[in-house]
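Heads up, there are several structures right after this.
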Structure P
Amino acid sequence: MLPAQERSVMLMKKIAKGTHRNVNYVSRLFQPQNVVPKDGIVKREDSLSKSQKLMHDLGVIRQASPGAFHLLPLGERSLQKLIRIVDDEMCKINAQKLLLPLLTSGELWKSTGRWEDIGEELFTLKDRHDRELVLSPTHEEAVTELMASIPQLSYRQLPLLLYQVTSKFRDEMRPRFGLLRGREFIMKDLYTFDTSAEAASETYKAVSKAYDNIFRRIGIQYFKVSAVTGVMGGSVSHEYHFPAAVGEAKLLICESCGYGTSLESCVPSECPECGHGFLKCCPGIEVGHTFLLGTKYSVPLKARFTTVEGKSDFLQMGSYGLGMTRILAAGVEVLSLPDEMRWPIALAPFTVCIVPPKEGSKESAVAHLAEELYHRMNSIDSFRNDLIIDNRCNMTIGKRLFEAQRTGYPFIVVIGRKALQPVPEFEVHHILMDKKASFNETALIEYLKEQLNK
């Protein structure tokens, strides 16, 4: 075996080149950042949200056209983490995943009345045969037609819960704030089918509980408020909001019992839930919406099932949406500093960033510890493929630490002076808590595990 110092030199060269296989390196990351010259003209701050500016400047998104964005590798990693959380909670309520066409027939939308109700926000087009089509902002018509096409659907097959994660389109007059209000966005939409209004109400409760679990796992304070059903229709509706100054929704929240409602719904003088709480007004970013639809779509589209008595009846429906890309941006909006991005730990593109010593420094003698720590942590399920090494070792530790903080990695592990001790210690920075501490390798891993499990 090579002496430790010689091994460190060889590893330092490999780290700097990013040549180790199956290791995530910053130098290989496609993260085109926006650097504004000192004398450059910056777009008016009031036309940008904090999340839009940070996600663009730090290479998470890139604008393709007004209201449409490229989701770059950091953003895609964050999105996939959110999808895994959603998939897990949907699995627990026996929801099945599918994929519906983005293009739907205009005739379907006309039959439910929404072609006229939605108006100019509906993206429409015609094919070469002059048939009218819709770039779907939501899929109630499409999924109801699917159910209507199934012969002899039995009550034994219900309840049925079907969901997808896919792109949606809305012709916004004034797209703004990046992913918070765009013309193209990614949404999780769930559609439920039941035998009766009572059964549909029970399904609504089960899905609402799953949504509560999703938002608790994301780890950002949220409000669930009663809302109007609008053009979606139905009898019951709730919205989920992250409280944020840039939010376009105005909410009334009871400080006593937590009851909430949207201002467009009603403006009571006292809390209708507890009767004595003070209703505080606050802005919110809508990140989810649920509806109990009844037969609004099943009747015009003739979606029926066979009852236990052998009769034909219309399906009772529910619709449940989560704005996936909006959740990412809203999380950044809520947590970030003006010049530093912050992610909820559950959605951070990489949870841990490891910063090795600078080339030629005294600490470079222990550069091998970066790779060793990476591979040991990568063998643990909770950290697998969730680590990245900033291998730009020509830069100082301070410079790389600053950039890692701006990018918002929740935990940054620095291989610094204390790593030269007989029992090496690593300096870990907990970015959301603004704390730092030093641990040996075993204690460090236990500390990070504890933080992830909070």
Structure Q
Amino acid sequence: AEQLGISPQQLVDDVSTRYREAWSLLEISNDDFIRTTEDRHKRGAQAFLQALHDRGDIYQARYEGLYCVSCEDYYKEDDLLEGGLCPIHGSKVEHFSEDNYFFRLSKYGDALLEHIDANPDFVYPRARRNEVVGFIKQGLEDFSISRSSLQWGIPIPWDENQVTYVWVEALMNYATAVGYGQDEDQFQKWWPAVHLVGKDILRFHAIIWPAMLLAAGVAPPRQIAAHGWLLVGGEKMSKTALNQIAPAELVETFGVDGYRYHFLRDVSFGPDGNFSWEGMVDRYNADLANDLGNLANRVLNMVERYRNGTVPAVAGSDESDGKLQAAAAGARDALDGFRTFAFNDALLGVWRLFGAANAYVEENAPWALAKDPGQANRLDEVLNALLESLRVGAILISPVMPAAAARLWAQLGCEGRPDTGPYQETAVFGVFPEQPIARGELLFPRIEEG
């Protein structure tokens, strides 16, 4: 902020605005959006700190340590890279010394291990769980929660000369956002919650935060799910490495739905994921333009050409119909992978439905059936099954690609939206109703490079 000649508040206002604009661009919705500069967070955080103090888990002592400004975190000398560099940012750490207040983190090691043992999915995925358990078993040290050298921050409620360390009160926003210390009914409605975090801040979320909650007499989060880094050329995206890619740059080419699909389909939750432009183009063209977009275009064209846009509500009983129905049931069940962050597996399951529908087209050859008046009823059955496949598919892709799902839904002549009602009921494969379709533009035009 000083380098820019603005106040800290102006700086964070700008950063917050850019994040909200990004979520809006990507059509990411939320029930609430909290900033740690809001009064409701300050009041809740001070109530939480006071609870820790009143329970005897806060004391004052002198702190000395190696501090990374970018991480806003302390490191032991053994944790640093050669030359005394931060293991995350590769920058020089600073020696820091001052009188602080400390939280008795060392007191809660056994309680944390017991909680993790009783709740195997508390830290997810398993590799991160093992990492957390290993860190706790090394022995926990008490944790500095305040700074006397800073002025911008939330004052310690019993000592106005110190402000709360950012990685203490920032964690509290999970609780203050849902009413902690101010609206008990609201808090009980939402808590305990699932936290989605980056792997590099796992120690704060899976050790320090649950320990503080236990100390304050509050249940730990239901789950801490840690994702990996997004790598470009094998390196983490960062301002320092100058390898950042803004969402807007990709949305311009791939659209919002293409963007959302790629990162959920090609980046597994947990390990690091590697991004490349070529890989994104290949996935878009193969899955979206070919498997789904071309399927929808072919089916709607055939319905319009062979049945003037309306197909009778008839079901087929051929062996190929059974295969298609089984693929639809499997796709519906696969979407349950979203509950365990297995987004790529869930989408792979949904795409098996589109693969089965494409195979169904080739096996039944509607263009050949259309030439034989004696196969008129079978043609109706085939076209109906294909329309029903697209209807089910529109429902199943709607959490990931809401705009494309809505367009496909409209092209099928369906009323309302594809994402209303529980999908386990609405996405059951049945008989497509006799209603006119409204073929429109291609869902996903191919991207031609060069």
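Laboratory data are not the source of any read-out in this text; all were calculated from the coordinates shown. From a predicted model like this one, the values you see are computed outputs, not experimental measurements. Cβ atoms are built from the backbone, for glycine too; each structure is taken alone.
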Identify which of structures P, Q gives the largest calculated value of distance in nm of label points 7 Å out along Cα→Cβ at positions 29 and 261.
P
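Which structure, out of P, Q, was helix-only ellipticity at 222 nm (-39500 (n - 2.57) for each DSSP H run of 4 or more, over all residues; to 500) derived from, given a value of -13500?
On the way: P: -9000; Q: -13500.
Matching structure: Q.
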Which of P, Q leads on volume of the Cα convex hull per residue in Å³, for residues 221-404 alone, largest value:
P
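Can you tell which of P, Q yields 18.4 when mean count of other Cβ atoms within 10 Å over residues 77-84 is derived from it?
Source structure for this number: P.
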Re mean count of other Cβ atoms within 10 Å over residues 317-324: value 14.1 computed from one entry in P, Q; matching entry is structure Q
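Out of P, Q, which has the highest value for distance in nm of label points 7 Å out along Cα→Cβ at positions 285 and 349?
Details: P: 1.7; Q: 3.1.
Structure Q comes out on top.
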Origin of the value 17, where relative contact order in percent (Cα under 8 Å, 6 or more apart) was derived from one of P, Q:
P
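Once Kirkwood radius over Cα pairs in Å is calculated for all of P, Q, which comes out largest? All intermediate terms of the calculation are to be shown ahead of the outcome.
Details: P: 24.6; Q: 25.4.
The structure with the largest value is Q.
If semi-axes √(5λ) of the Cα gyration tensor in Å, for residues 373-428 alone comes out at 19, 17, 10 when worked out from the coordinates, which of P, Q was used? Don't skip to the answer; put the middle values down first.
Values: P: 19, 17, 10; Q: 25, 11, 8.
Computed on structure P.
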